[in-house]
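Computed from the coordinates by the stated procedures, all read-outs in this text should not be read as laboratory data. These numbers were taken from a predicted model, which means no experiment stands behind them. Cβ atoms are built from the backbone, for glycine too; each structure is taken alone.
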Structure P
Amino acid sequence: MLSTKKSFLALTSVIGMTTAIPALSQSSQTLNLYSARHYQTDEALYAEFTKQTGIKINRIEADDNALLERLRSEGKNSPADVILLVDAARLWRAEIEGFFQPIQSKVLETRIPKNFRSNDVGKGSQWFGFSTRARVIVYNKATMDPKNIDTYEKLADPINKGKVCTRSGSHPYMLSLIGAMVERQGEAKTEAWAKGMVANMARAPKGGDTDQIKGVASGECGVALTNSYYLARLMRSNKAADQEIVAKVGMIWPNQASSGTHMNIAGGAVASYAPNKAAAIKFLEYLASDTAQKYFADGNNEWPIVKSVKTTNDALNKLGNFKQENISIASIGKNQIYAQKILDRVSYK
């Protein structure tokens with residue numbers, strides 16, 4: 001049976017988090033999971049693992065920063081077995097701070113593509129991606145010509161002045177996109193792009209990805225960037241207001257004639273001091289199973305990372321096939337340092 005979730009939402013400090021949440025079990029039939037995923041549909045995912053293995057999951061959910069602060073506070077006494085994070089930038093940050101340990105698993109190495117996992121030469125991988133999402137372009141169908149906005153680069157063209165909306169440039173989703181651009185075309189060209197983006201803003205960056213889509217539908221923005229699952233979520237909604245938004249916006253797979261659309265992941269790793277390492281590895285292998293991969297797709301509109309797994313998610317199927325960017329997710333995470341420096345230089349807030 002899945003244990004009751006413990007939330008950080010009411011807590012305001014590391015000390016508060018440490019004292020408010022009781023110690024987690026270190027039984028061999030227990031898995032202590034620290035998760036930055038906050039999707040209700042993951043409940044069934046975890047319950048199925050317990051059903052299959054008999055291993056009870058004690059789960060702590062918080063945003064990525066709160067989880068990392070907790071891990072710093074706990075140090076070697078941390079009971080965490082598995083850490084789940086969202087976005088390459090966050091996974092890289094946790095890796096360099098020493099919160100993961102490398103593992104070797106034939107199951108994971110066979111099912112997870114190399115460009116969607118880290119690699120410590122001779123030691124195995126520290127983290128693995130388990131689902132993917134694309135960074136897509138959405139536009140107002142009444143006011144924008146898709147030919148002027150079909151690449152990330154064109155968003156910075158003067159023809160789109162006063163039309164572009166994004167969330168904060170320093171958000172990990174944006175840092176990873178910019179990190180990918182640095183990997184593809186170098187810092188100088190990426191900085192020129194970022195400068196053009198700032199010049200083309202319809203308003204100062206704010207809100208989340210759903211806010212960007214709503215801004216496009218309302219006409220406040222002509223074009224915006226969003227992760228694909230936010231759009232798919234609106235497409236699957238039964239609310240009339242959400243369907244009105246979907247009707248007003250178009251979607252573009254960027255860079256189809258060149259590098260392909262930027263991809264990112266949700267991923268996980270075995271914690272550095274995991275007291276239940278065997279259970280942790282078993283859990284990560286479960287996340288790569290056909291059963292779990294279908295949960296990611298049907299529950300949260302993410303693509304399975306295992307290519308052989310087919311999804312029954314109508315919204316994802318309606319989005320169709322597209323050319324994906326083929327860049328190592330690990331390199332994208334590392335480039336976030338350069339990405340942030342670029343943002344600072346061009347005042348991309």
Structure Q
Amino acid sequence: MKSVSIKDIANQVGVSTTTVSFVLNGKAKEKRISEDLKNEILRIAAQLNYRPNQVARGLRTGQTHTLGLIIEDISNPFFGNLAKVVEEEADKHGYSVMFCSTDNLEHRASGLLTILKHRQMDGFLITPTPGLREDVRRLVEELRPLVLIDRYFPGLETSYVAVDNYQGAFDATNYLLGKGYKRIVLVTTASTQVQMQNRQRGYTAALAAQGMIADDELTLKVGFDLSPQQAVSTISGFITQAKPDAVFFTTNYLGVYGLESLRISGVTIPADMGMVCFDDHDLFRLGKPAVTVVAQPIHAIAVQAVESLIEQLQTKHGVQSLRKVLLEPALIIRDT
């Protein structure tokens with residue numbers, strides 16, 4: 001089906017395409033177009049179900065009123081809920097959102113960013129993969145409006161909104177220590193990114209505060225290349241060998257794998273072992289027993305990220321107006 005053009009509206013109303021363009025771009029008053037004619041043009045546009053070509057408009061005006069959102073995994077509740085709030089907040093400011101997932105794959109992340117740039121996004125909200133540093137640096141050099149979410153690159157001056165991962169992990173580990181657990185293992189990702197490193201640092205610091213030393217043999221780093229079945233098997237084998245009395249999972253998807261691995265190993269929580277996970281999940285909240293978590297303020301993260309980006313879009317200096325936001329996570333104590 002052929003899309004409706006400005007020319008179609010102009011022919012039906014009996015005016016020039018220029019007049020229609022002025023009205024649709026909110027310049028009726030500026031161009032002294034009468035209220036009656038403006039309303040007629042808008043009526044016909046709605047009747048014909050006119051949808052502007054945002055890319056074409058962007059080439060003419062330099063703006064598409066579209067934001068590019070790159071996240072790690074839309075199927076992960078954290079990122080899925082984050083994307084939903086970003087979309088709602090952007091809409092309040094008159095922007096639509098084009099979002100996509102990297103699955104933490106470097107080539108995919110770089111390719112998606114290139115596609116969004118070619119589609120004339122007005123600004124970018126990015127949960128970067130480690131290898132995206134140079135791409136982000138180029139965006140900064142080009143003065144592209146940009147906000148990093150959930151993580152950032154130390155030494156690279158960008159706006160970002162994240163949580164205090166160090167404190168969240170410290171509180172989680174300290175909670176387990178306070179419950180009398182002594183042999184607490186850490187199950188984390190193989191990532192070198194700042195948010196995961198800070199979670200491991202928080203775990204180590206909480207142990208040190210109690211005169212304990214983090215043992216490498218009590219830390220498992222799960223690679224992103226493992227399938228869910230492989231990850232579950234790896235965690236199960238590690239738990240069996242390490243024989244901990246408590247476990248701290250640093251992401252919600254590892255926590256979900258952990259629940260399955262504990263079941264396979266015949267471990268009952270909290271009777272046999274304590275458990276805390278960084279990031280919440282419906283399974284942790286609704287399952288029996290309910291799992292204690294470090295919850296991130298997803299709504300606040302999304303709202304502040306969008307506000308920061310809109311602020312850049314409304315200033316002449318774009319990304320030079322830096323806003324670095326670090327929010328506090330919350331320890332939600334449940335059955336484990």
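A value of 1.24 was computed for Cα Rg over 2.2 N^0.38 Å; which of P, Q is the source structure? Among P, Q, the structure yielding 1.24 for Cα Rg over 2.2 N^0.38 Å is Q. Tell me which structure, out of P, Q, gives 17 once relative contact order in percent (Cα under 8 Å, 6 or more apart) is calculated. It must be structure Q, since only it matches.
If distance in nm of label points 7 Å out along Cα→Cβ at positions 142 and 230 computes to 3.4, which of P, Q did it come from? Value 3.4 for distance in nm of label points 7 Å out along Cα→Cβ at positions 142 and 230 corresponds to Q out of P, Q. Where does the value 52, 29, 18 come from, among P, Q, when Cα extents along the principal axes in Å, for residues 78-149 alone is the thing being computed? Label of the originating structure: P.
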